[in-house]
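Read-outs throughout are calculated quantities, based only on the coordinates presented, and are distinct from any laboratory measurement. Note that the structure is predicted; figures quoted are calculated from it, not measured. Cβ atoms are built from the backbone, for glycine too; each structure is taken alone.
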Structure P
Amino acid sequence: MEKKLTLPERVTICEVAPRDGFQSINEFIPTENKLEIIRKLAATGITSLEITSFVHPRAIPQLKDAEEVVRTVINELDGIDVRALVPNLRGAERAFGAGVRKLKTMLSATDSHSLSNANATVKDSQEKQAPIFEYVARENIEVMGSISVAFGCPFEGLVPVERLVEIVGRYDAADVREISLADTTGMAQPKQVFDTLEVLKTEFPHITYSMHFHNTRGMALANTLAALQQGVTLYDSSIAGLGGCPYAPGATGNVSTEDLAHMLAEMDIETGTDLEALIAAAKDVRDLLGVPGDSYMLKAGPSCRLHEEAPTGQKKVK
């Protein structure tokens, strides 16, 4: 029997640099620079954007201008699904008041990470989300859940899939139908990703999963391929590989948007993005923020450039 790699025809990339990327930078980024970057990202063809987080300014000072950022640029983002991360009811109210119509909740997979991040156990933290879900139902706001350190915790190690089943089950009971699985510290490996999704999709076939891979150990694209084989079509990434969790020791950036878009394009998977525009945006972000930029596209460029000037009569490889 012929073996065939089964992959989706189209994937949605959610750009998370304005939240995950910015929060990893200690020096405050002027609001006008944040807006400039968001506008550059919007011009690349992305259709989903995590624009900021409405946490308390004392928790993440970098995002203290969340309302100003959203109110200034939200009406310019036509055709882009804009969401914001919210830790509690107050954050949800602030986000909705600023104009965000899709919210993402925060949760850890392990008690150790949850206590470090939210000063509460996982179960207690999830129970405290009830007012958010009541609020979004009342205001007709779209909501999704998230699970940080879903594959590995820096304090507890490998996360048993049974624990994820428990957490997803509680989300399901709260009528949350989209859940982000985050490899916050880059500890996941492809077989684990494939097997975990197999279990979750079997237990909760009506849930839509999105993947949030960090590239701490160079496994993000391999993990993406494993998730693609499970039919997942929603992926977070960050321009120039910006990112990192302040509550996860050793965490580095997300998989870069330009690397992810390049891999998908090479496999003929549609994303709607302009790869050259993404690479140009990554260079601009790198220079504007004074960061190294962590992506293969910034170092080597796309594969197609190697054969753009093919000798006369030589067929270009596509």
Structure Q
Amino acid sequence: MGMNRLPFALICDRDFSMPTVVTITSILENKAEDTFADIYVFGGDFSIEDCKKFDVFEDYKNCKVTCIPKSLDKFNDIVQMSSISPACLLKFELCDELSEYDRVLYVDTDMIIREDLWNLYSTAELGDNYLGAVLHSSCIMDKTERINGGFLLFNARKMRDDHMSEKLLAYRRSLGNRRSMDQQTFNEYCKGQITFLPIRYNCMPFRYIDEQIPQYYTMAEFNEFFGTNYRSWKDAVKDAAVIHYITGEKPWKSYDIYAGEEWYKYYLKSPYKDVPLKRTGKGARFAKLMRKEGMSGVLERYIKRPLRSVYYTVRGLEFRKKKWASNNWG
């Protein structure tokens, strides 16, 4: 019986080598025995020495990890307005780079993969669409169709045939200064040609907490929107195939974030397990916020926001939706 060859593409800069190794570890720990994981790491402005950091997976069978250094010079004219690395723009070129594959699975490096993904890779119906991705849960409220760019199943052959790498980069340049590096481009330029994948393939607990504790939507609305049958958002996290640690509070920086202990489990199994982490908790985050934003920021984060969530929770659903839509947090 032959092997199922499954190509993964990951992108990182020098600051993200360790989390990337942990993500790869989760892939290799949970893939099936008959899945060959062909993993490519595209390193933004990597040196040869940087690439050698990924020559550490010799203990795993049926896999190959290849690091490809990529210059970021061509993106110098694209202004970065957030902490997102310009290396993310390499996402536009992945399908050209991996020309032997008709499909390519892109995975963010602040994720853990909990199960073998061959079935999704081989059976998802992309049709004539450019890619498959998971919708944001906030679409429940605003009725839009906006995907998160952290987990993408590319229709690589169509991307190449339609010369999408050049088109996507040109469109991103046309947007001017933005906080989004690539996500807005995929949402706008590929609109109408995206297959929506089940939510369990890009589960974002932080987003659920922000949206569900104030109860901006009911779980009945969540289930109707995503075609699921969860009793709570915590059940959605338990069922997820992919956990995505969005926001700046990463599990390698903080030891008390939701589902962070699961990331730590893969860190301890990874080749980086002997490299000590400098993780902090709520106390350090409080002190950092105090230094950065002063007492007003502390009051907003730790007093006003929790009280506002309680207030919204006891009000009617339509009131909460109007508040969310207007983004009136005052």
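Work out the source of 19.1, 67 here, i.e. which of P, Q gives that when Rg and Dmax of the Cα atoms in Å is computed.
P
If you work out distance in nm of label points 7 Å out along Cα→Cβ at positions 52 and 268 for P, Q, which one comes out largest?
Structure P gives the largest value of distance in nm of label points 7 Å out along Cα→Cβ at positions 52 and 268 among P, Q.
Between structures P, Q, where is FRET efficiency 1/(1 + (r/R0)^6) of positions 100 and 140 (r between Cβ atoms, R0 = 41 Å, to 0.05) highest?
Ranking P, Q on FRET efficiency 1/(1 + (r/R0)^6) of positions 100 and 140 (r between Cβ atoms, R0 = 41 Å, to 0.05), first place is P.
Quick check on the output: 21.1 is mean count of other Cβ atoms within 10 Å over residues 132-139, derived from one of P, Q. Which one produced it?
Of the structures listed, the value fits Q.
If Rg and Dmax of the Cα atoms in Å, for residues 44-123 alone comes out at 15.0, 42 when worked out from the coordinates, which of P, Q was used?
Considering all the candidates, the number was obtained from Q.
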